Structure 1
Amino acid sequence: MFISALDLFKIGIGPSSSHTVGPMLAARTFLEKILTQELQENSRVRCTLKGSLAYTGKGHATDRAVMLGLHDYSPQDLSGLDVDLLVNELSSKIHLTSLESCRFDPAVDIIFDRQETLPQHPNGMFFELLGEGGETLLSETYFSIGGGFIRDLNDIDNLVAPLQMESALVCPFSFGSGHNMLKMSHDSGKSIASMKRTNELEYLSKNDLDQGLDSIWQAMQTCVKNGLKTKGALPGSLNLSRRAKKLHDQLLANPEDANVTDWLCAYAMAVSEENASGHMVVTAPTNGAAGVIPAILYYLVVHQGGTQEQIREFLLVASAIGGIIKMRSSISGAEVGCQGEVGSASSMAAAGLCAVRGGTTAQIENAAEIALEHHLGMTCDPVHGLVQVPCVERNGFGAIKAYTAASLAKRGTGQHYMSLDNCLAAMKQTGQEMSHKFKETSLGGLAVSNTEC
């Protein structure tokens, strides 16, 4: 299998890769299909959100994302814009920007259907182009399968993993498991980063790859810095105050009292608060877990003098592990809970950090397994359907676990009892047997445990 690091890490906006980025791309894809049709006067577009998208779509800004996509915006287009202002402008429109003859009223034409979930995936959505008399002129079903990836009804059943990937036949190192990664590294004498780079260069030029990796880091760094300087309340019904800036200010005032966990929490929470605000973030591998990898990288650069080459190596190794996780399990909170989001991010970060510290392939695989193992069973139960509680703090703890896992693995021999592949099998089974109440529906766990004294 092959998935590029530049596809795994995507620059977009918050608060959710599966509930915001994916639906926006699906809506824009449907718009492209509409543009090929001969439209009737007074036709209209309707979107029906199913499953997890229906339950937590309001808190995850899915309705806003659909509206933006149908008005021909992509997540990348919005990274430097005032999205709130844009949404207010578009909300007053009764026709699509590209099609003045096609009506669309978000308040009426976006339906949150909490009835039966589509059997193929919990994040399903149904788009329809309707004629003047209400007859269906065009319809498409899309699934947001995690990390901002979408699939339609035709290819969702053909996936051999939680997403469809490029053929690995042209890749010299087509590892789809931790076991194969270890074997190929041993047989070739190449590091994980070297193997991953070799695979990438089958599809990209060296310049495009390096520029892409550098752009990802620059976006991550910007997210951290923006979060560290912004105060005020997060949007939504919880009325929570941002905490990253206050924490960071305390650490700067008394650095002698600060330790690595303090810094990592400040950096991870800064990004997570930016995500919760609907601002620019990088899916890493999802928006809900977007703070973990940037926190580790930012600490590496600011506190330990990390170099550009180390950043590129880190991202290549992290994406190699992310590809294995996608191949053998899932990164979707709606499929397997938060073990697939923050757990996957922590695993990827641990592997990347172990690699730039000079870890062997066996130690890197061990680091990835340790970090993931201690997220097994973690539910996705956002309070009020917002990516805030427990998500913001959870990113901090994911970064701490990643740092600890990398340190433990680097001090070991790389020999360990539980393999990454076995750990991923356990995560997948746990996710399959986990109640839907704990998989991004806000029907269980912390989401229903609010009590007033």
Structure 2
Amino acid sequence: MVTPTKINDYLYEIEKKDNMNSKVKIFASDLLMKHLNEDRSLQQGINVACLPGICGPSIMMPDAHQGYGFSIGGVAAFDLETGIISPGGVGFDINCGVRLITTNLKKDEVQLKINELLDGLFDAIPTGKGFENKSSLSDEELNDIFLNGPKHLVDRGIGTQDDLNHCESGGAMPGAVPEYVSHRAKARGRKQLGTLGAGNHFLEIQTVGEIFDKDIAKIFGFTDVDQVVFMIHCGSRGLGHQVASDYLRLMEDEYPKIIESLPEKDLIYAPINSDLGKKYYGAMCAAANFAWANRHMIGHLAKEVFKKLFPAVQFRTVYDVAHNIAKRETHIIGGVEKEVMVHRKGATRAFGPGNSDLPADYQTTGQPILIPGSMGTSSFVLVGTKEGMEASFGSTAHGAGRLMSRFDAKKEFDGETIRDTLAEQNISLKARNIRGVGDEAPGAYKDVDEVVKVSHEAHIGNLVVKLKPIGVIKG
């Protein structure tokens, strides 16, 4: 078993040795470190440190747990000339992420109509595995979304420029190449714009439970305790999954010698500057832009449902942020400014104040960080810090992090019991398959309060607002 060295109460390290090209940094408390010793995630952090061209440490976030290739909660940066790009360092659900929208409504008025609201959301937003839109996107529409993300929708009167401003990268990474997305991937995405999917994806109605930083909270759009907001958690759906699957197979076929050199083949990669590496990046950017458009469309559909029940409602997009992505970014590494390819696998971008990629109203504060809890627990909004820019490539946790596999959770937790337990806490749940929500039980996840505490105390994302659920729809 690997035994990391404790640096302080919220940071551990594994020193560079053997085939490692860098050290491993682990942001964790003693409790979270115990969880890390229960799976292979620490070894996965070491494996990433062995990859060619890595710049700075292999980093593990407070919610880290075993994943495919990289651990979920893994972050690593690679040199643009000598480094690599890996689908296992991005994830199958490319640009799985979170959008948060505030309203001017209060808890009491929404709670009275919560079941009617959830029914309306469930009817308006295709939710669950296999559920799609009735309309199908044309090749021209898909390609425009691949290139421009949610701007495609704003240009057609769906949403506003303010929504785009409050979206990571404006909702459109510039490296997208539609031609690098396979016909099969496009076919899977044609009817999935504005769909929620299943698994850990959700749309949750929440209220402001606690405000930790009143000044920053006000800038983000949080006015007071009991204000109603809603959070959307989903990604690029079957389209992104197909892009990842396509390029994993292509890389395995192209680089059998690389596979032989790897501790596990799930880490397969292509050199960034190779033809295949460039094609994967172009397709990944296209899928990421589709995901931002997907969350934007879900947000629009949800707003329309709110308006029917609460005609005077007003909305503001706080932010939309990815947590499964690879991006070209400039960071200070070893005291030198350097452009690198940052992989964030189950990790949230957390840029500090003054970064040129942030909208004007967040320049003085830093970026909103959206960290959803597990079903029935609190979620959090944090803010990026200057310290985090160097400590973690401007990254932090993306959620609570799983404790149990989906298979084990389904055996231990019953969906109907979970629904009844949530109802006792005045949290309404509407699910396509109630038996299927057992794998999303709060007990299957780590303590999100502990995760965000580590982020806050390590200064890689400081606490701003705590959000409490009152209603949730799931596939």
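Coordinate-derived values only; no laboratory data. Bear in mind the structure is a predicted one, so any value in this text is a computation, not a measurement. Cβ atoms are built from the backbone, for glycine too; each structure is taken alone.
At-a-glance table
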{"read-out": "Which of 1, 2 leads on mean projected area of the Cα convex hull in nm², for residues 230-413 alone, largest value", "value": "2"}
{"read-out": "Ranking 1, 2 by distance in nm of label points 7 Å out along Cα→Cβ at positions 246 and 406, the structure that comes out highest", "value": "1"}
{"read-out": "Origin of the derived value 0.25 (FRET efficiency 1/(1 + (r/R0)^6) of positions 38 and 142 (r between Cβ atoms, R0 = 35 Å, to 0.05); candidates 1, 2)", "value": "2"}
{"read-out": "Comparison of 1, 2 - label where mean count of other Cβ atoms within 10 Å over residues 150-157 is highest", "value": "2"}
{"read-out": "helix-only ellipticity at 222 nm (-39500 (n - 2.57) for each DSSP H run of 4 or more, over all residues; to 500) derived as -9500 - corresponding label from 1, 2", "value": "2"}
{"read-out": "Parent structure of the calculated result 22, given that relative contact order in percent (Cα under 8 Å, 6 or more apart) is the read-out and 1, 2 the choices", "value": "2"}
